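Quick heads-up: structures coming right below.
All of the numbers you see were taken from the coordinates with simple rules; none came from a lab. Just so you know, these numbers come straight off a predicted model, no measurement behind them. Cβ atoms are built from the backbone, for glycine too; each structure is taken alone.
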Structure 1
Amino acid sequence: MATTEKLQKAYSLFDAANEKDPNKEEYQGKTYAKEVLYAIRMTNKLNAFAPNASEALQLTARCQHICRWEIPRSDYPMDRIGYLKWREELKKFHATKASEILEKVGYSSEIIDRVSFLIQKKKLKKDEDTQTLEDVICLVFLTFYYPEFSTKHPDGKVIDILQKTWRKMSDKGQKTALQLSHSGKALILLQEALS
């Protein structure tokens with residue numbers, strides 16, 4: 001995957017912003033700020049899944065959760081409406097944060113607008129880059145977060161979320177997801193969700 005100096009500068013600034021995340025995560029013996037680790041996983045998964053991704057999509061994958069901890073889920077009612085409102089606010093917040101950084105790096109308004117469009121997941125199923133981003137988000141969840149998630153929530157909720165995740169993915173995304181290896185409860189619930 002081709003990388004430009006601008007892209008690397010943007011990655012560095014995105015990571016520096018995410019480095020302030022007070023939430024930490026251990027991975028392979030190293031401690032990361034949670035959103036830095038998520039951003040690296042998004043980049044790595046995108047590189048594997050769509051090696052010819054546009055620069056705008058590469059940027060979006062890296063900053064998709066930028067500074068997420070600044071808008072906690074607990075600030076919104078703990079119901080479906082609260083959840084959806086939180087998600088909408090986050091998309092706008094991430095788009096604004098990313099745009100400020102991309103402007104600083106010297107990206108054109110076309111690229112900045114495109115990243116903003118993609119972060120807000122506009123035209124899912126219709127826009128190829130939006131769909132690829134969604135596939136990568138789902139694959140990162142299934143690879144790194146689902147096994148633990150499957151043990152922390154009631155089976156019915158896990159199955160429901162898996163089915164919703166599956167519906168959002170493209171055929172290519174689903175085929176890639178079927179190659180992931182799960183075991184124990186995570187595997188059983190995944191098989192049940194897809195049956």
Structure 2
Amino acid sequence: MAVIGMLGGAFDPPHVGHVALARAAIEHFGLERLLVLVVEDPGHKRTTTPAETRLELARLAFEDVPGAEVELDRHARTVDSLEERRPPDDAVFVVGADELAGFPGWKQPERVLELVRLGVAMRPGVPERHLEDVRARLPAPGRIEYFALEPMAVSSTEIRDRLARGEPIDGLVPSAVADEIARRRLYATAE
């Protein structure tokens with residue numbers, strides 16, 4: 001049976017780091033499908049563009065990633081989305097190491113681990129000892145698996161800031177995303 005992966009986020013905008021994360025997860029876990037969930041109203045951060053715009057940008061960003069399917073997620077919290085979707089027990093929810101560091105503060109993290117495995121992309125900047133401390137405090141540490149991700153110095157915040165200053169974003173977002181941002185004049189004003 002094929003393993004399904006899930007990758008959630010605001011994607012405001014989606015960038016090359018998101019795409020690299022998706023590709024690394026697909027390769028590491030042998031995913032046949034990766035469900036990219038654009039969170040309509042993230043509970044943990046403010047977004048600057050409407051959900052439908054971010055959904056369109058994400059579809060462009062992940063269009064060349066084999067097995068990636070982009071959908072809107074109307075749930076602000078991961079556990080609520082998973083409860084509704086009821087993925088197979090071996091499904092993998094993909095996060096970055098920085099997100100694992102904050103995982104105990106998520107809504108019902110123990111339930112998340114009952115519903116899915118966590119695939120944690122390891123990258124520099126988050127001390128492994130800290131991650132092991134977090135992992136040891138969770139009820140099902142065996143449901144957490146690390147995988148390598150080549151570090152990329154890119155963030156959605158940096159991209160929005162550059163666009164607000166009128167600076168180029170070449171190489172920071174997939175070209176189809178850059179074209180759509182330019183066409184629609186997105187992020188052109190400072191936050």
(Q) Comparing FRET efficiency 1/(1 + (r/R0)^6) of positions 20 and 180 (r between Cβ atoms, R0 = 30 Å, to 0.05) across 1, 2, which structure shows the greatest value? (A) 2
**Q.** Top of 1, 2 by distance in nm of label points 7 Å out along Cα→Cβ at positions 52 and 148, largest first
**A.** 2
Q. A value of 17.9 was computed for mean count of other Cβ atoms within 10 Å over residues 12-19; which of 1, 2 is the source structure?
A. 1
Q) Hey, relative contact order in percent (Cα under 8 Å, 6 or more apart) derived from one of 1, 2 reads 18; which structure? A) 1
Q. -11000 is what came out when helix-only ellipticity at 222 nm (-39500 (n - 2.57) for each DSSP H run of 4 or more, over all residues; to 500) was calculated for one structure; which of 1, 2 is it?
A. 2
Q: Consider the structures 1, 2: one of them gives 2.8 for distance in nm of label points 7 Å out along Cα→Cβ at positions 28 and 84 as calculated from the coordinates. Say which.
A: 2
Q) Here distance in nm of label points 7 Å out along Cα→Cβ at positions 36 and 60 was calculated and came to 2.6; which of the structures 1, 2 was it taken from? A) 1
Q. One of 1, 2 was used to compute Kirkwood radius over Cα pairs in Å, and the answer was 17.0. Which one was it?
A. 2
